[in-house]
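Engineer: The data blocks that follow each hold one structure.
Coordinate-derived values only; no laboratory data. Predicted model, so just to flag it, every value in this text is computed and none were measured.
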Structure 1
Amino acid sequence: MTGSKQGRTKTRTPRSPTIGTENESSLHRALKFQYAAPGTTETARAGYICDALGPKGEAIEIQTGSFGVLKTKIPALAKAGKVRLIYPVIVNKTIELYDTKGTLLSCRKSPRKGTIWDIFRELIYAPVLVKLPRLTIEIVLVDAIERRLDDGKGSWRRKGISIEDRILTACRERIVLKKNVDWQKFLPLIGEFTSKTLAAAAHIRPDLARKTLYVLEKAGFVKKLKKQGRSWLYRRL
């Protein structure tokens, strides 16, 4: 759905695709201040800068991208004390497209809706985090506006359009993953099963089911048994 005539004449001051402290998005910054105790953002701990400290001294890390960069940072922070890793998942996304002069060209709802299963797309790069002592992982389901810029510098998949910013508009639900029982909820099957049967039971794509089982196997929640045709059989532990 394209914007109305009124929407098309809307202008704003053009901004850099990377904004804020250490190139953080507005979404990242908003969540950081939600979780931070007053005056504790960008705090040094264990040789790293964490996004914030919580009211009880818990290190807060907001991660909107790949978990691969956290493989050494989070374990180091966890050795120094409790850590809460916040992973926002955009459930409802509004995409605004601007030209380089700041004029709104279009506004539409994205058909893609994120789910809690999206965390396994990132955990596949750092499965060690799942059972790390002193770490709590929290998924935050949010609504957000994604501002895009038609500047010819973005991904070829978006035909050169850059993602300029993501702006938090609402927090819908928070899912805490800390105890073994929290992770077992991602295994709605009993007996032996494959990634295909998990995909069908969870209503997710087969590739995401494979990533989920890879992470849960590394964390010790499932065991890979044997091949059944071209698929592996798994069992819950």
Structure 2
Amino acid sequence: MNKDQPKSKEDLTIFLKPTYFMDYDIPEVAQFAQARCSRGDSNQKMAVKLYYAVRDEIRYDPYDFKNDRANFKASSVLKKMSGYCVAKAVLLAAAARSQGIPARLGFADVKNHLSTSRLRALMQTDVFMYHGYVELLLNNNWVKATPAFNLTLCTHFNVKPLEFDGTHDSLFHEFDTKGNRHMEYLKDHGHFSDLPFDTILERCMEIYPHFFETTCKNSSFGNGEYTGSLTGADFHQEAVDENSRE
């Protein structure tokens, strides 16, 4: 799969268009962005406002991974008001594009020490494949923004919330508030103009077979595709329960 590498200003249009996943042509998505920006805001100021809106208003849920393309559409994420890192990145990118800010998706494999015992048991590893973030073109520079963990979840896990100023890259901190290692970047997959859904799904099903085998037991199937998520799982509550015992 080729990465998108624009060579001119005209090529930037690929990072402004609506797509199947970044469907800001759906009124609700554009309205979400418009409601959080003010008339006369610069692109940088709008980007910062949209980052915090997606970070804190959309609940992070690593159990919400489905073999269902529609589940990853910005409009679907907005309707649920939840999603895992890739889904939240899609929404931020779509919201930014709706306001005329070029945006693209970035992915990296990371070693994540911020997890719960239930999630670790399902994944059987602490390596998260294709962790999603967004790159926004602001003041002629591509700036990375990671809106995954909402403020409440960070509090539960004793992790510093990721801030974003529209100038500096916003990536996960190496250590949490207690000095414990939080996240390590292992491999960068580059950036893309749209979600490489098939690649991500194929890789995740290969690396996390137990996760999908378990969640499939509690899901429905349509056209031969798994469309369910883990029933009864609450990542936020797991974080509260486990940290209260420490």
Structure 3
Amino acid sequence: MMLKNNNKIVISMGGSIFSENNPATLIKKYAEVIAGMKDRYNLYIVTGGGYVARKFIDLGRILGGSDDILDDMGILSSRLNGYLLVSALSDKIKIPLSRTFADSMMNGSIYGVSVMGGVMPGITTDGVSALLAEYVGSGIIINATNVNGVYNKDPKKYKNAKMIKHMNYDELIDLIETSRKLSPGRNNIFDDFGAKIARRSNIKIVIVNGGNVANIESAIKGTEKTGTVVDAN
């Protein structure tokens, strides 16, 4: 296993960041933060498929598409969102979209930033992020999602849901495995496969609300005050 580098940060940009409600402003803010921190950190970003993926997966399922076809739709959608971020970065730093872990490692070393979407069927954005963190030797994954952190139950359905500030890997995995059955286009707080990868390599996960870019900046600097931290403790 590669020795971890504290300056290597993997950011999982959930599909919710790329919403259908005019995401341009938010994506530009991400680009500003990323460009402003690339000289101090090597940032490895993985983009999710979001509403574009769900739209095509739902339509493909109606038309009888198999799971492997639906997964490919998700991968292509995540790469489209990756191109949106690359476009937002283009006036600050010109980088190609990475398509493999090797590409991502090389681009992160050369440019200080790499952006990639999905790479293989059946693996979510979180799973790709965890595998990428292992590959490049990062000790942290920042998961930018559409809620403030991990809750004991779905906060969108239950008003009495409580956020968990800190948990270990086993607790996160247990919570994931008691949630709804996974399928292509799923939208869980974190992927069970990714959580197990993080556990085996002791990669800290910081889950924050990605709608506020300040949360991402704080998590990168290690001064996060909001969200949920998942580690071995």
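Engineer: Could you figure out which one of 1, 2, 3 the value -6000 for helix-only ellipticity at 222 nm (-39500 (n - 2.57) for each DSSP H run of 4 or more, over all residues; to 500) was computed from?
Structural biologist: Considering all the candidates, the number was obtained from 1.
Engineer: Here's something else I'd like to know. 1, 2, 3: which one has percent of Cα pairs over 21 Å apart, as calculated, at 52?
Structural biologist: Traced to structure 3.
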